[in-house]
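The structures considered in this document are given below.
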Structure P
Amino acid sequence: MASNTAAPPVTLNQENIPDDFICSICLTVPVDPLITPCDHMFCKPCIRQALTHNNLCPIDRRACTVGQLKRLEGLSFRVWSGIQVKCGGQESGCAWRGSIADYAVHTQNCIMSRAPTGNNVNALTEQLESSNDLIGLLKHELQMKQRAHDKCTACAYINTIESEKSVLRDELESAERLIESLKEDKKNLKKDLRYAEEKIDDLKEDKKDLKQSLRDRPDLPGIKIGNYDFRRENVVELSQLISRYLEDKPCKIDSNKIYNCVRACFTDLEKGYGDNPAHYYMDMRMLLATCLACNWFTDNQLRSIKQWNKDHFG
């Protein structure tokens with residue numbers, strides 16, 4: 001007989017089960033079988049209840065006590081455990097199948113197998129209510145955790161925004177300082193430019209005055225235009241002539257002939273004649289520097305003069 005808290009199993013292939021393995025009291029395959037001394041098999045609850053009335057085997061009426069009952073062993077146990085059954089709660093949705101030896105363990109965890117009797121309906125109802133309360137509590141905890149998670153996520157996002165905002169603020173302040181520095185540099189450059197322009201104007205005026213002064217100097221020796229007889233003795237006069245008209249050579253002066261005079265004077269310096277004037281070295285240095293400062297000569301002539309000056313005066 002099945003337990004009053006679980007539905008009996010449904011046997012598979014009922015026609016193949018030996019009659020000796022069916023309880024003669026409840027007519028089902030025993031889930032927890034016991035054997036009498038006369039080798040008859042009964043469900044444990046069935047045989048215990050029968051022996052409370054008299055100590056006789058229900059089948060052959062032989063003497064039998066509860067203490068003489070024993071469990072299946074050997075071949076009998078192997079045959080019994082080979083019986084396949086389905087859960088008694090299959091109509092309620094349980095799809096379990098297995099050996100009858102495992103059915104008792106299955107019913108401990110299967111709500112579907114529990115028969116809806118007055119003894120367990122209240123327990124199931126209480127269990128359902130308890131489950132509903134637990135589900136409600138879990139939902140509440142989940143909502144609280146979700147809110148906490150959302151709050152943490154929001155805080156992390158806000159912290160990230162604040163950090164980026166701080167970086168942008170620093171970059172903005174740095175850019176503003178750079179702009180102020182550039183404005184100050186621009187202001188100073190404008191001052192320097194005005195000062196440079198004023199200096200250029202002053203230098204132009206000084207140059208103009210110097211040219212006029214050179215033309216008007218009474219102490220300069222009179223050099224007759226057209227006379228190109230400049231030798232070692234009058235290198236100074238040649239320098240004075242060129243410096244007097246640095247950028248506005250009179251058209252009557254032949255620059256090629258002046259160049260030839262300069263080359264002849266340099267040749268005398270290069271040969272190092274013993275009768276060269278005492279200050280001939282310095283006079284030639286001044287002459288070459290004056291030639292390089294004027295605009296009288298061609299590019300080829302200037303290259304030669306530059307080379308002479310480099311070779312002898314560095």
Structure Q
Amino acid sequence: MRTTFKTCLAAAAGALIFLAAHTTAVAADGQQTAIAAAENFYGDIARQIGGDRVAVTSILTNPDQDPHLFETTPGTVRQIADARIVIVNGANYDPWAEKLLQAAPRPDRVVINAAQLTGRKAGANPHLWYDPATMPAVAKAIAAALTQADGTHAADYASRLDATLSKLAQIDARVAHLKGKHAGKAVTATEPVFGLMASALGLTMRNERFQLAMMNDTEPSARDVAAFENDLKERKVKALIYNSQVSEKLTERLLAVARKAKVPVVAVTESMPANTNFVDWMLSELDTLDRALSDPNS
């Protein structure tokens with residue numbers, strides 16, 4: 001993942017220490033529990049489980065901006081400081097959040113780290129929300145944290161967790177269905193954003209070395225670029241998956257090659273689009289991929 005975060009961490013850390021000393025977030029009867037989610041899809045799950053008993057703030061929310069270029073602001077500092085529960089992706093995807101948390105530890109704060117929940121470490125594919133197993137684990141952790149913070153409403157959180165898990169099961173069902181239709185088909189991607197979902201679908205992912213170079217903000221080798229272009233020109237893949245939030249000259253070039261060769265192009269995003277929810281977002285992207293892989297001309 002790109003590491004060009006401009007975070008001004010020294011100033012942010014100082015602000016966090018001050019705010020932590022002046023903030024309390026213990027839920028009381030009639031008081032909402034403050035939750036800060038580094039990414040908006042985690043915030044969506046928190047809202048589903050907490051309902052009107054939580055006040056959720058999501059920090060990365062814009063699907064039209066590159067999340068790797070995120071800059072913290074005083075507002076970000078306050079959002080983290082005010083939260084009783086903080087949800088981060090981990091795996092070095094959102095290091096700015098983890099550094100802010102480390103700068104102002106609080107004994108009453110619960111930090112939910114998706115990478116730790118799923119056993120992923122830095123260096124692994126950090127786009128964990130595209131693994132169908134991630135969100136159920138995060139949802140259960142959120143419900144447990146809310147019960148710890150506000151035990152009076154534990155039964156409500158348990159009921160909402162069951163409803164959320166039922167909704168997430170729609171993704172599992174769709175993945176199983178599409179795996180039955182498309183397992184073994186070859187696809188390629190400009191970055192490994194969708195890689196964990198592609199693996200769950202049983203797809204054969206090509207040009208992974210190229211994708212890792214792009215994710216780590218290094219120049220792919222000329223050989224890898226040529227191999228990628230050859231896959232498109234000779235239609236060795238059924239679809240090209242690309243991250244529409246990150247614009248690169250090389251990406252645009254590959255998109256042009258794919259379109260000229262009539263290889264279906266499937267756009268995915270790292271941030272959840274506005275006016276939707278996590279489940280509908282995932283199902284929509286899976287439907288788009290299904291249409292591409294079902295295209296008799298691809």
Between P, Q, which one scores greatest on relative contact order in percent (Cα under 8 Å, 6 or more apart)? Q
Label whose coordinates, when Rg and Dmax of the Cα atoms in Å is calculated, return 20.3, 64 (choices P, Q): Q
Among P, Q, structure where helix-only ellipticity at 222 nm (-39500 (n - 2.57) for each DSSP H run of 4 or more, over all residues; to 500) as derived comes to -20000: P
Suppose you compute mean count of other Cβ atoms within 10 Å over residues 163-170 for every structure in P, Q: which one lands on 15.5? Q
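None of the figures in this text is laboratory data; all of them are computed from the coordinates on show. Fair warning: this is a prediction, and the values are worked out from it, not measured in the lab. Cβ atoms are built from the backbone, for glycine too; each structure is taken alone.
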